[in-house]
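In structure tokens below, several structures.
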Structure 1
Amino acid sequence: MPAPSLTLPDAPPKNWLDRFAPDWLKPYGRLARWDRPIGWWLLLWPCWWSAALAAVAGERGAPNVWHLFLFLVGAIAMRGAGCTYNDLIDRDLDAHVERTRMRPLPSGQVTPVLALVFLALQVLIGALVLFQFNRFTIVLGIASLVIVFFYPFAKRVTDWPQFVLGLAFSWGALVGWSAVFGSVAAAPIALYLGAVLWTIGYDTIYALQDKEDDALIGVRSTARLFGRRSRAGIALFYVAAFVLFGVSCVLADAGIFAFAGLGAGLLHAAFLIVTLDPDDPENCLKRFRANSTTGWIVFAGLVADAVLRF
């Protein structure tokens, strides 16, 4: 019997998975969030920023296109693996949250055993991607799994699970640079720290959707911690993130186009804050997704700087 077609609340309507995938694949696609590409975009941006920053610092012209492709495949695979792992750990909590109760595991569309098999397949793809890089980058990439392992438990023990997510989701800021130079330096470290703060900002917006259900079941988040000061808290993290992005560009000896991209990206982030309604879940979801546009703006500035100075 085919699995029911159940578009989840935070998935775009008429997404490709619901429209074109065979019924047997849909629950697995939802488990990996293939119907919600914003997650892998947000995981990808620190990788692509770092690759572009390395091109600026090394005066190599455009970023390595092969590296950009590998990061894209790796981001899709590892974001799916992370979501599958997270849903395995959180399946009992998800059953009590309106937005997540129809996810494949709590709704019974996928069994835990099959989810583990699917997780292993996604990790294998991620490993195949990682092993295309130099030895230092391979070790660096594997090290990130320690943070990924602990992330699902963070919301149970701290009000700052968004910080733990930032540590994991921003790791590409180190990997993109090391894939070029075989080491890390001050510039990618500053980029990484900025990306962590950026992640706290956008994931707080995402968590605002669930703040009432989270309060009932005891799940902790920065959205609950900030309360009525959520907009101010998010703005603070965005500003601090862009300050660190600027520091990373200074350390990489970036030029005017990189800083123009940062300025435009900060203006876009400010627009998201000004138009954010913390009490409207639909508004929060749209503002959360729009962070990918911020990523494009920053990336475009870095690429322009790398190409036009070459």
Structure 2
Amino acid sequence: MPAKASRAAFGEAIIELGAKDERIVTVDADLSKSTMTAKFAKTYPERAFNVGIAESNMVGIGAGLALAGKVPFVCSFACFVVGRFETIRISVAYTNANVKIVGTHCGVAIGEDGYSQMGLEDIACIRALPNVPVVQPADELETKQVVAYAVERQGPIYLRLTRQNLEPVCPPGYRFEFGRWLVLRPGNDVTLIATGGTVFNALEAARRLEADGIAAEVINAACIKPLDEDLLLGSAGKTGHVVTVEDHSISGGLGGAVAETLGEVMPTPMKRLAVQGFGESGDAKSLYAKHGLDPVGIAASVRKFLDR
């Protein structure tokens, strides 16, 4: 399976699912070519709504469609859709509307477009809402299963998708289970928990660490809310050290969620690897390297954390 952006896999998935379920509709704010819903709109023109550059209106229309029995996918860049937090809070979360919020172009890996287009605070915002799960798939296989799950799930959900291509990481027979994480590589010395675009890099870092005699357990945390507490506590109890890796602000993301859980249940030495400060313009690989989210940077942080 070649590398593919999760936004592209999402676009393919909704066309396939739309053929079987006429309740599925899309609502876009003038970015359907970027969110990959343009082909859905061409295939099912009567079920696609482009509201122009009016994201609050888009969220409100999505809530109305959901309350009328449709399954709306409300799509924009993560920074723009979650930037309308107040509308999501009242129209979607508070009413428990069956809206599927899709935020694409997450993190610094969108590259040259720079900070104004980067979703770096979106997980923190949505995590604050009591009833909206946050799911970030790591490759094409997982993305298509997550989208299928979102259609069947009753209630709101936030899907966080990438602009950049993602290398396959899940095994061929993998089946997504809501609220469950996947161990991609077992280990006893340190637990590496990554999500989305950083999962492949965490795996590559583990291979580098193996050469130093460090056995890193690598976990794909597709579900950021809720966490897989059983797997988290089991792995942390085994390795005694936890490192989280994410393309999001260091505040309020996966690392924050893991730290909150460990702090309450099993205090464990922990290191959070994420974006410090604001994003900036640059190519994706250079930005990952600058923020220590590439394989070399992750491995170096783990060695320093373990004092090895």
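Every read-out reported here was derived from the displayed coordinates using simple, explicitly stated rules and does not represent laboratory data. Computed from a predicted model, the values in this text were never measured in an experiment. Cβ atoms are built from the backbone, for glycine too; each structure is taken alone.
Assorted remarks:
- Computed over structures 1, 2, mean count of other Cβ atoms within 10 Å over residues 99-106 reaches its largest value in 2.
- Read-out FRET efficiency 1/(1 + (r/R0)^6) of positions 163 and 267 (r between Cβ atoms, R0 = 30 Å, to 0.05), computed value 0.75, structure in 1, 2: 1
- Distance in nm of label points 7 Å out along Cα→Cβ at positions 51 and 139 - structure with the largest value, from 1, 2: 2
- Identity of the structure behind 1.00 (criterion: FRET efficiency 1/(1 + (r/R0)^6) of positions 107 and 251 (r between Cβ atoms, R0 = 41 Å, to 0.05), calculated), options 1, 2: 2
- Value -11000, calculated as helix-only ellipticity at 222 nm (-39500 (n - 2.57) for each DSSP H run of 4 or more, over all residues; to 500), assigned to which of 1, 2: 2
- When relative contact order in percent (Cα under 8 Å, 6 or more apart) is computed across structures 1, 2, the figure 22 traces back to 1.
- Origin of the value 24.6, where mean count of other Cβ atoms within 10 Å over residues 131-138 was derived from one of 1, 2: 2
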